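Colleague: What follows is a set of structures for review.
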Structure I
Amino acid sequence: MASGSAVPAFKADWKHCAGCFCCNSYLKKPDGCCADDLTCCCCGTVAQCCQPLETHFPFCTILPGCVCLPTFGCCVTPRKLGEKNPEIKAALEKLGRKADGIICQGCCLGPCGNACYCYPKKPDTCCYAPGSTMCCCVGSDQALPFTPDVPKACGTMGLICFPKVGCCKALSALEYITIVGGGEKVSPQ
């Protein structure tokens with residue numbers, strides 16, 4: 001959590017309870033069951049269950065790479081599907097990098113669903129999940145290489161030893177953290 005950490009506003013009240021420089025764990029107010037938004041090298045995944053993510057659009061596939069809902073296409077990107085479907089086109093900005101990823105797999109079951117993407121371009125990160133990995137009252141974020149929106153810290157069981165000693169403090173209470181943006185969850189860019 002060195003100077004320069006610019007944490008999104010939706011994590012402001014998260015209480016920091018563990019960190020290992022490129023990954024952190026937090027306690028947070030439950031706002032759903034579970035959700036995940038992760039990029040690893042040239043693949044990405046997003047999943048949710050009773051916890052809506054701004055960065056998720058429900059796609060259903062019948063075979064790997066063959067999208068059947070909300071519109072049909074094989075080995076396509078959300079941007080390409082958006083040419084046929086105005087609802088998808090309206091969601092492209094919130095999808096971030098996923099808008100140009102090939103949809104490999106998807107499942108949409110009411111409030112629950114997931115989608116996997118393959119990015120055809122050269123990877124720009126090893127691992128990135130900017131705080132949208134959540135399960136009930138636990139949240140986490142990770143980034144390698146480091147990014148400003150994932151604080152660098154070291155500690156466990158609520159006691160953070162680096163960069164300053166503290167115990168289960170909310171991110172907004174830490175003087176070396178800057179809270180930025182609105183309350184929306186972010187997607188890997």
Structure II
Amino acid sequence: MTDEQAIRLWSPRLVFFEKDQNGVFRVVHIGDSSGYILSEEETDAIIDFCLQDKERYKSNKERDFKNWQYQQEVDKESRQRQEKENERRRAKKAAESNGEFKCTIYLMKDTIRGFIKIGMTNSLSGRLTQLKTANPAIEILKSYIGTTNDEKILHKHFMQHGKRVDGEWFTLGNADLEYIENYFNQKRA
């Protein structure tokens with residue numbers, strides 16, 4: 001079997017219909033998704049299937065009922081997938097709201113302006129790459145294993161002490177960096 005034959009073997013078969021002026025459907029083209037016209041054997045197999053299908057379902061009412069049953073199964077599977085996804089999101093949101101969502105808390109310094117960003121991520125290297133595209137003068141000072149709640153606590157603490165410049169950026173001195181180090185050391189103890 002050639003590669004071309006293998007591709008054709010797995011390509012979906014498409015049937016195109018149109019209605020004539022009397023409202024009767026007629027097939028205008030049968031081919032595969034790559035545009036190939038079907039072989040004689042493939043055409044015969046489709047005709048055989050259609051004849052068997054016509055024997056199996058004697059009326060449109062039977063076909064409609066079978067389609068309805070099929071749609072019920074598809075809808076049920078879709079609802080189950082959606083419920084699982086919703087449950088996963090609820091669990092994640094509950095964990096985040098309780099501060100239990102584990103992440104990396106990082107301190108990044110803008111070496112030009114001197115500001116320090118207190119942020120959180122699940123991928124420190126990915127986050128650094130992302131931020132460096134906007135500002136290549138960024139370096140990681142320190143990172144800690146923590147929770148989303150830790151980031152909120154540190155933001156609030158330094159905001160209350162007038163250290164916030166903008167968003168997650170702060171003007172922090174050595175004493176502030178020591179405060180953060182002690183904060184995480186106490187959590188580990």
Structure III
Amino acid sequence: MATGRAIDARLGASTSLDEFCRRAQFVNYESTRAMFEAWNANLWRDATGLLLWMSHPAWHSTVWQTYDYDLDVNGAYYGSRKGCEPVHVQANAGDWTVLAANHTPGAIDRAAVTATVYDLAGKRLDRRQQTINVAPSDIATAFTYGWKPGYPDLHLLRLELRDRHGALLVDQHVLALPPATPRTSRS
């Protein structure tokens with residue numbers, strides 16, 4: 001099963017069905033959010049929309065469903081909701097470019113993008129901040145978050161976007177892996 005191998009490659013082997021299902025929902029969240037973030041990153045350049053096909057089939061599944069036949073929401077629903085925020089901050093998992101997306105009719109001027117790196121115990125390892133301007137219905141790149149020696153293989157990247165007065169507009173937590181770590185398994 002390709003999905004099971006992908007989950008194991010990303011998060012390690014599951015020891016029970018409950019653990020596998022929790023991990024599958026996390027992967028659903030992460031992969032669906034990533035689809036919308038890929039659209040954000042290419043906004044109006046080569047992407048003007050995104051279509052989710054078969055996102056609500058009539059049976060239970062561990063992949064692709066935003067909700068079940070009984071209207072129970074899955075990880076993909078929350079990933080869609082996060083990736084489609086009107087104002088969004090994200091990191092590209094391919095090159096770790098950090099950018100802000102603005103899907104509103106108003107500009108966001110002198111906003112601060114912050115990336116803070118934590119180990120899994122919650123210890124802060126690094127922090128970077130950049131002030132940016134984001135035009136209406138556009139994106140703005142802040143910086144590239146680089147992998148540094150000493151980072152654990154698995155760590156958290158907290159991204160924040162704050163307005164010019166310091167009020168939090170949006171934040172996101174990203175599970176980061178080293179560049180050489182495979183992100184998916186292919187059958």
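Colleague: I, II, III: which one has Rg and Dmax of the Cα atoms in Å, for residues 25-120 alone, as calculated, at 15.1, 47?
Modeller: Matching structure: III.
Colleague: Out of I, II, III, which one gives -2000 for helix-only ellipticity at 222 nm (-39500 (n - 2.57) for each DSSP H run of 4 or more, over all residues; to 500) as computed from the coordinates?
Modeller: Only one of I, II, III returns -2000 for helix-only ellipticity at 222 nm (-39500 (n - 2.57) for each DSSP H run of 4 or more, over all residues; to 500), namely I.
Colleague: Sticking with this one: Going by relative contact order in percent (Cα under 8 Å, 6 or more apart), which of structures I, II, III comes out largest?
Modeller: I
Colleague: Just checking, which of I, II, III has the largest value of distance in nm of label points 7 Å out along Cα→Cβ at positions 113 and 161?
Modeller: Max of distance in nm of label points 7 Å out along Cα→Cβ at positions 113 and 161: I.
None of the figures in this text is laboratory data; all of them are computed from the coordinates on show. Here the structure is a predicted model, which means the values were calculated and not measured. Cβ atoms are built from the backbone, for glycine too; each structure is taken alone.
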